[in-house]
1. For structures 1, 2, calculate distance in nm of label points 7 Å out along Cα→Cβ at positions 172 and 196 and state which one comes out highest.
2. Here mean count of other Cβ atoms within 10 Å over residues 92-99 has been calculated and equals 11.5, so which of 1, 2 was it run on?
3. For mean count of other Cβ atoms within 10 Å over residues 52-59, the calculated result is 14.1, so let me know which of 1, 2 that is.
4. Identify which of structures 1, 2 gives the largest calculated value of distance in nm of label points 7 Å out along Cα→Cβ at positions 164 and 228.
5. Of the structures labelled 1, 2, which one yields 14 when relative contact order in percent (Cα under 8 Å, 6 or more apart) is computed from its coordinates?
6. Taking Rg/Rh (Cα atoms, Kirkwood Rh) from the coordinates of each of 1, 2, which one would give 1.06?
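What follows draws every value from the coordinates through simple rules; no lab data is involved. Quantities reported herein were computed from a predicted structural model and do not represent experimental measurements. Cβ atoms are built from the backbone, for glycine too; each structure is taken alone.
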Structure 1
Amino acid sequence: MINSILKSAIRPAIRLLPDEAMIKLQYRYHFGRKLNLSQPKTFNEKLQWLKLYDRKPEYTVYVDKYAVRKHVAETIGEKYLIPLIGVYDDVDDINWQVLPEQFVLKCTHGSGFNIICRDKAKLDIVASKRKLKRWMRQNLFWYGREWAYKNVKPRIICEKYMADESGMQLKDYKIYCFGGKPKLITVIYNMSDSRRGNLYDLQWNYIDVSFQLPNDPNVNIKRPEKLEEMLELAEKLAKGFYQLRVDLYYVNGSIFFGEMTLYDCSGYLKFNPEEFDELLGSWIKLPDEALSD
C-alpha cells in the first residue's frame, strides 16, 4: 500500500523532468555510468541522442501501428500488410461476437500491447477488455521519452491471426538497418513461451551475440527462402534513417510487415559481449555538427 502511494506521488513529479535529464537518469540506472551525449559512441548512446535531437513529425506516423499501414502500402505495397479486420477508438467499440475464432488485437500507440486469440471460445473477454483499457490509458513516451510516441492517437486494431509452419506461432525477423542499409537480422522465436533471439548476418551465418533476449546456438533456424526480398523491403522502408529496425514475418512463403522501430528497447539493450554495443554504434553516422560540445 505504501509503495503504491509513493509511486503515485513520484510519477507526476518525474513527468516534470526535462527529456534530457530524464534520459540521463535512466541511462545511469540501466548501465551504471554517465551518458555521453556530446560524443556518443555506442548503439545505446546514439539511440538516446536520436530520441532527443532527431524529431521529424513523420516519426509519429511510423510508430503508429495503424497509421503506418498507409506508409507501408505506398512504399513497398499493400500485399505485405497483414489483413485488417477492424479498427477501434475505444475498447467498448469492439463487437466481440462478430470477430473470427482467431485474431490479434493490438494497441496502436504502444509496444507489446497485444492480445493473441487462437480460440475465441477459450478467451476471457472480460479480462481482455480490462487489459486493453489499461493499455489505452498509457502513453509510452513517458517511460523512455521516446518522442515519436508522444502524440500517437490511442486506437486498437484487429488483424488476421497468422501462424508459420509450426501452426502455433510466428517467427519475428527483426532487420537492423544503418544508414538505410540492412546489416543484421535477429530472429525471435518461442513467441508464446520463453522467447529467444538468434542473430544472423546477411548471409545467414549465426553470430553468437545476445541482446534483448537469450540466444541458443543449438537452435537451427532455417534461412527464409525469400530472405533477399525481405532485405530489399527493409532497405526501402529504412531509406533516410540513421538507423531503423524493420520487423517482418515470413508465413508459408509470404512476407508480411510487422512494425518499424526507431528506438530498440528505448536504447537500453544489454549486449553480450558488451563490445557489440560499440560495433553497432559505429554503424550509426550522426551529423558531425551534432557531435561537438
Structure 2
Amino acid sequence: MSWFEKSAETPLRVPTEALWVVCPSCKAYVEKDAWKQSGKVCPRCNYHARLSCRERIKMLTDTDSFEEINAQVTTSDPLDFSDGSGTYAAKAAATKAKTGEFESVVTGTAAIEKIPVVIGVMDFKFLGGSLSSGAGERILLATEAAVKLHRPLIIVSASGGARMHEGIISLMQMAKTSAGIARVKEAGLPYFSILTDPTTGGVSASYAMLGDLNIAEPKALIGFAGRRVIENTIKQKLPDDFQTAEYTRDHGFVDCIVQRHELKGFVAKCLRYAGF
C-alpha cells in the first residue's frame, strides 16, 4: 500500500466537557476535578452552583451519618391535573426516573461534627424544588422527629415555590410546615434555615424564613414574587442586587451569608453555642 493510501490514525482527543466546567456566571473554564473539590464554587467569581440534595447532604453531614426517614412519602395528584404539555402524573413519574428521588425534599437523621440533628434538604432538580403535599408531609414528619428525638432541625431550601399542579393543597403546606416549625421551637429546640439559590415563592413565605438563624449562600436568589412582576406592579425600577442574599441580609431578612466550604463548621459552631 502506498503512503498516500494508508489510513491516518485517529488522533487522541479528549472532549472539552470531560476536562473542564464552564462557570455559568463568569464563563471561566475550571478544571472538573477542581470544580468538584470546591463544592461547585467558581474560584474566579465565587459563583455557587446548585447542588443536588445528595451532594448537599454529603457536604453538610458527617460521613455515613445520614439515615433517610419517610422515604415512602411521595407525590399525589389530588386534582388529576393536566395541561397542554401533559399530565402531572406523567411529569412526576419522569422526574422520579431522572433524579432517583421521590419528592423535592429528602429528610433524615444525621450528625454535623458529631452533633445529632434532623435534616431536610430540597432539590431544585425535582420539579423546581416545588412544595407539594408530599414535600410538606415529609417536612412535617421531620419536625415531629426532631421533637421526639430532641434534636435540632436543619432545613436547606432550594425552591421555586408551591407546586401549582396540586392547587390549594400545595398552598396549605405553607401553614402545615410552619405549624411544625412552631412545635420545634416550643420544645426549646433550635431550627436553622439554610437558603440556597433559589429560595422563592411559598417556601420563602413559610418555613424558609422562620429559622432561629437564617443562613444564606452568597448571591443566592431569595424572594417571593419575581422582579418583573414586582416592577410591573409598583411601576418602579428595582435595584440591580434586589433579591440577592446580600440584599436580603442588608434589609434584615437573612442573618448571615456563609461560604459553602465554611457552612458545615459554621452550623456546628452555632449548634454548640445553642447547647448541643
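1. Comparing 1, 2, the top value of distance in nm of label points 7 Å out along Cα→Cβ at positions 172 and 196 belongs to 2.
2. 1
3. 1
4. When distance in nm of label points 7 Å out along Cα→Cβ at positions 164 and 228 is calculated for 1, 2, structure 1 comes out on top.
5. Value 14 for relative contact order in percent (Cα under 8 Å, 6 or more apart) corresponds to 2 out of 1, 2.
6. Answer for the origin of the read-out: 2.
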